[in-house]
1. Suppose distance in nm of label points 7 Å out along Cα→Cβ at positions 45 and 85 works out to 3.3; of P, Q, R, which structure was it derived from?
2. Out of P, Q, R, which one gives -1500 for helix-only ellipticity at 222 nm (-39500 (n - 2.57) for each DSSP H run of 4 or more, over all residues; to 500) as computed from the coordinates?
Structure P
Amino acid sequence: MASAIYPKFKEAILQATANSSLGGTVKVALVDTGTYTYSAAHEFYSSLTGIVGPAQASQPTLATKTFVNGLFDAQDVTFTGVSGVSVEALVIYVDTGTAATSRLVAFVDSFTAVTPNGGDITITWNASGIFQL
């Protein structure tokens, strides 16, 4: 699977649906693709399985977000003290504090898989930005 913007997110921004603004609280989750399979039908955090590391409330928030010419970017993030199974993907989502309304934004698998060892995992976004609409 290649990295992708969730189609339900695209639909939500076109309709200005609730929880579709990247100006709000945007977080990122570490995901094991041995347990989670991307689906274009997935819409909310509650669809995710295979989350590695902290629970939704403790996942890092993307800071210093920018939106230039449709390009979304943010400051690099660090997950602290992560243990568990191998991580092969990231999922970016708009966090509402409730899994059933936290809208999935992007599935990112364009990085080298990492096996947590109890240490920190730093996600360094591409210098060209995270994704472009």
Structure Q
Amino acid sequence: MADNFAPIPDELNAIAAQVVDAALEVHRRLGPGLLESVYEACLCYELSKRGLQFQRQVNWPIQYDAVRIDVGVRLDLLVEDQLIVELKAVEKMIPLFEAQLLTYLKLTEKRLGLLINFNVSMLKDGIKRMIR
């Protein structure tokens, strides 16, 4: 397990910056008010244009006691096998969404996640960077 107090590696910060840039482009072109699935598809297209590897709707098993449980969590996006991106298209962000992403980071042993809500006037107001 990674040292939780170590700084985020430059490579991972660069990946996150590219994802944010791609999300800004999607929001700039589409605006708010669409379904999350539309933003996800367009964001994936933008990520592929940038040469980033990603997986969509990743089923991640969890370890409970000594048992692997295959109905674990579903990550919206896992970018470069390092960054979890949780997408929303909601009127208002609630603390549960942040808790959800933190739980995903813990269960996957990843360090960095982005919570992106596309249903805002300015996307910078809808992006939350979270570190485990």
Structure R
Amino acid sequence: MFTLEQIQQTHARVKTGADFPQYVQDLRQLGLRAYDHYVSDGHNDYRATTGAVLTSPPVGEPLTIAAQGRPDWVAHAIHIHQQGQTDYPTFCRQVAAAGVEKWTVNAEAMMCTYYDRLGQPLVEEPIPLP
């Protein structure tokens, strides 16, 4: 079972959105099955392949999630972040303004899904192999 310290060490190697596929692969090697990132307070629920769940503390500035989900805004924020045009805090602010309450990274399926406040998927995107 992985630890929060191992996850933080892995995350420290991420410099831009372009590093995300390798980050997910590295987490997968630690035994991560999936995680949910909650945009409003920055905490994560990490789910291990063993079924165990590890929750990280909140990080970053508290963000207000827009009431209406806007898939086109989410897709644009993802696109420019993957190109390295935004840093992580900016990306989080942009998806909050686009109505994203959380995103789920499924490391087994290599898929990232962004959800609105009602739990409806706004954007689902495959994570490319590094």
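No lab work stands behind these numbers, since they all come straight from the coordinates. Source: prediction; values computed, not measured. Cβ atoms are built from the backbone, for glycine too; each structure is taken alone.
1. The correct label is R.
2. Label of the originating structure: P.
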